[in-house]
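*Asks:* What follows is a group of structures, each given as structure tokens.
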Structure 1
Amino acid sequence: MSNSDKLLIAGPWVGEFGWELFAWQAYVRALSHHFEQTLILCRETSEALYKDFATDFLFIDSQTGWADSFFMHGVDANQLLRETLMNRRPQFLKQSPTIFTPRRIGWPPRTHYTESFKLGDYDIVPEYITYGQQTTTQYDYVFHLRHRELRKEDNWDIRKWEKLLELLSISPEKVACVGTYNEALHLEGTKDLRGADTSDVLTVIRNAKCTFGPSSGPMHLASLCACPHVVWSRPENDVRYHQTWNPLNTPVLFLSEFGCHPSPDYVFEKFNNWI
């Protein structure tokens, strides 16, 4: 085995969370089988996505630009990689590592999860796992109250969330809100899991009856936690939820008739007919 086969350095991932799930982490997992060690550069909140195969981590949470698909506005990933390694793991550069930086692999989200790609010397098919531990259901429903400045027209008004909770006729204590403090809201009376340990959130979603929200990273996460989910968005996003980004064949109700702004009554009616 050559030196370049001993250490894989993958990252830094600074792009969107949903793209990290379906246009990055599964390729890195598959590629890691060809190396003795794998160093991951990612946000600390993403550690749980790689823990099943990574041997070391460097967290890059100081980046504050707008995450967009596989990049971040105003951030040079190659420069960030060099600076991070030089400042925090200079010894790894002496090992002649193989460096795998984020790039567009295929044409996501149109690229199907079964497609193979040549990455260096290796033919790689993305390798997905089911996230979260299967336990008893702690929260029946999970809400993601998207509240991003990027494409903020995709956000759903909090009054609609309040109405949906009322229509579901469930105690607020049986609903958990997920996401980050900066880019998601919390519905009063429900469990606030924004910013919670990602491993715990994965298990909550894995055992929930359903996850609700507009198209977003946490809705894609529900797919990889094998949790049925109700998502609303523009019609062109349907293919990623049902086909190209659904390797576990997780049940999904995709609502596109009213784009990102269906009424709560409409969402509830469709959900009620689906279950």
Structure 2
Amino acid sequence: MKYAIVVALSVVLVGSILFLDNHLYGSSGPTQRSGKLYIVGSTSVLPLVQVSGEVWNSHQDDITVSVIGSGTGVGIKSISSGIADIAMASREVKSEEVEIYGDNFKKFPIAIDAICVSVSPDVYEGGVREISGHQLFAIYNGEIDSWGELGGPDETITVVAREVGSGTRDLFNEVVMGRVDHDTPGADSYRYSEAEVWATIASGRGVVGYLSLNRARDGEIRALAYEGVLPSAETVRDGSYPLARTLYMYTWGELDDDERAFLEFVTGEKGQAIAGEMGFVPVR
């Protein structure tokens, strides 16, 4: 079963790249795209860049921005192969990606975010309001399978994780599980996007998962305090929340005028105001 899951996730990643190639260029392959920017990658970064792109598109007609969520790994591969102009990433480019694709990535921090350990409302209302790193490790490692063991309702824990290629998964595994490539045998399902994680938690019972502060603050799911600290813009800003991370946009090689213009918007006063309004922490 574990092998089948890995194979299925690999097919999803390959399918995402092929979809992007066909969606952005048709069957003829990459071409010169003056006046158009194609941005792909992290579904954690997606809401911020999507809203920024909509505001940008509504205020000028010279450069059209199109945004697609595909996962950090796909985004990084896509800019290196010329399928996209800008990648969204919830982590830095890995050394092995540099070895595979080359050292031509340009990094632009655009916001700071929290990975929130979130549960379905029944768990929160049943008494589980916080979780330790040891407890979370035990859940995702398959050692704890009932909320009753954590002072909550006597029901089975349904564990949701992210798929291979997710930058959010990488940081969660590194901080909580001890290393990026650690298996999570306690996971019942792996979700392709943050929207899918959110939907699984919001519609289920006994569910736990991890996702961005932007999605966890809507009230339909409940974020737990992690190691005694609640995730918020304030605890991310002051460095007290342990599962904080920087969100990035990446380009390949020297910036062209269109890329520079949009990046200056996202990292400038107006773009950073959008980040703050959406629950992210501005980088400037």
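None of the figures in this text is laboratory data; all of them are computed from the coordinates on show. Everything numeric here is computed off the predicted structure, so don't read it as measured data. Cβ atoms are built from the backbone, for glycine too; each structure is taken alone.
*Asks:* Starting from the value -7500: which structure in 1, 2 was helix-only ellipticity at 222 nm (-39500 (n - 2.57) for each DSSP H run of 4 or more, over all residues; to 500) calculated from?
*Replies:* Working: 1: -7500; 2: -11500.
The read-out comes from structure 1.
*Asks:* Kindly point out which one of 1, 2 the value 0.8 was derived from, the read-out being distance in nm of label points 7 Å out along Cα→Cβ at positions 138 and 186.
*Replies:* Going label by label, the one that fits is 2.
*Asks:* Now for a different question. Can you spot which of 1, 2 the value 1.84 was calculated from, given it is Cα Rg over 2.2 N^0.38 Å, for residues 106-153 alone?
*Replies:* The read-out was computed on structure 1.
*Asks:* A follow-up question, please. If mean count of other Cβ atoms within 10 Å over residues 226-233 computes to 18.0, which of 1, 2 did it come from?
*Replies:* Value 18.0 for mean count of other Cβ atoms within 10 Å over residues 226-233 corresponds to 2 out of 1, 2.
*Asks:* Next up: Consider the structures 1, 2: one of them gives 1.7 for distance in nm of label points 7 Å out along Cα→Cβ at positions 242 and 266 as calculated from the coordinates. Say which.
*Replies:* 1
*Asks:* Among the shown structures 1, 2, from which was the value 26 of relative contact order in percent (Cα under 8 Å, 6 or more apart) calculated?
*Replies:* Of the options listed, only 2 reproduces it.
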